[in-house]
1. Once volume of the Cα convex hull per residue in Å³ is calculated for every structure in I, II, which label goes with the largest value?
2. Identify which of structures I, II gives the largest calculated value of relative contact order in percent (Cα under 8 Å, 6 or more apart).
Structure I
Amino acid sequence: MKLIFLNVVTMTKFINSTVEGIINNLRKRHWHIGVMESCTGGAIINSITNVPGASDVFREGKVTYDDKAKIEAGVNRKVIDRYGVFSLEVAKEMARKIGGEIGIGVTGNLPGEVFVAVRTENEIKTEKLNMKSDLENKIEARKKMKREVVERVFEMVMNQI
């Protein structure tokens, strides 16, 4: 259990310092960021709003855990029907439909495949993550996988700005 706690602390420090860098970079550019996330359950939004000064750049965040919420947030039902709710295409739709010069869309299944899209004004970068954990405690396993997804999302954002 001690090893898990140390890992959590290390990941949290990494995420916090990365988000601080993102916020500072966006502030200099007068850009904003928005997030529409599903399987991460608000963890990306939480990580951004934990950092002082986030309100300067954070436009909006939506947790759209089911299909209906995604559709109400602007995701095209035809895209969900054609590709499935857990797909790169739906993640791209989520990133397109959220406000800000940077848009993040995340959908998927934990454990399993998670689909990430990071949109800037000029392009959308996507990534498919295969998430698994060897932890016996299923709740702790999901928390760990969420942190790993959050970390990767912010790495993708840093590479885009």
Structure II
Amino acid sequence: MISEMKMLETYTVRHRWLTEYAHKQMEKFGLFAEGWKFEIAAFHEEEMREKDGLEKILGLCVPCPKDPKQEPYIKVYPSALRLSKYQQKQTVLHEIAHALVAPIVSNTEDHHGPTWIQQCGVIMPPRMFWREFWAYGKEPNASVEKNVERFLEITA
């Protein structure tokens, strides 16, 4: 059985790594210059999210907080710390794509609409983007061939 000390050490290492990765990516895409912040949610926030029936959500992008004094932010829930580094990177880049398109789309298109999926294609490695595309960007009634064609158009 893993000791509590080892669990805490693992959590701390993963928390630090994910925060550093997110900061590096946010800096790369100019989000810090625009006033964005990054945080890993507290455990009680994750519990509230789960009580609200949103247990699958790993991250959150808030471009316009309700409190006008608060900066826009990206938040990742602690459950993401149990994922592989690859999945953590995908979660961070998923939320960064939302942050980058927020001023463009506002409320004019679906949350995971075409502008967002194209932004994912720009900032994610192709293999990672394929997972996002297949989850959010494919045309549900189109053939696999049509969806692959669409994927290739976006990544060209």
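Every number here is computed from the coordinates shown, using simple stated rules; none is lab data. Not measured: the values here are computed from a predicted model.
1. On the way: I: 99; II: 153.
Answer by largest value of volume of the Cα convex hull per residue in Å³: II.
2. Working: I: 23; II: 18.
Sorting by relative contact order in percent (Cα under 8 Å, 6 or more apart) in descending order puts I first.
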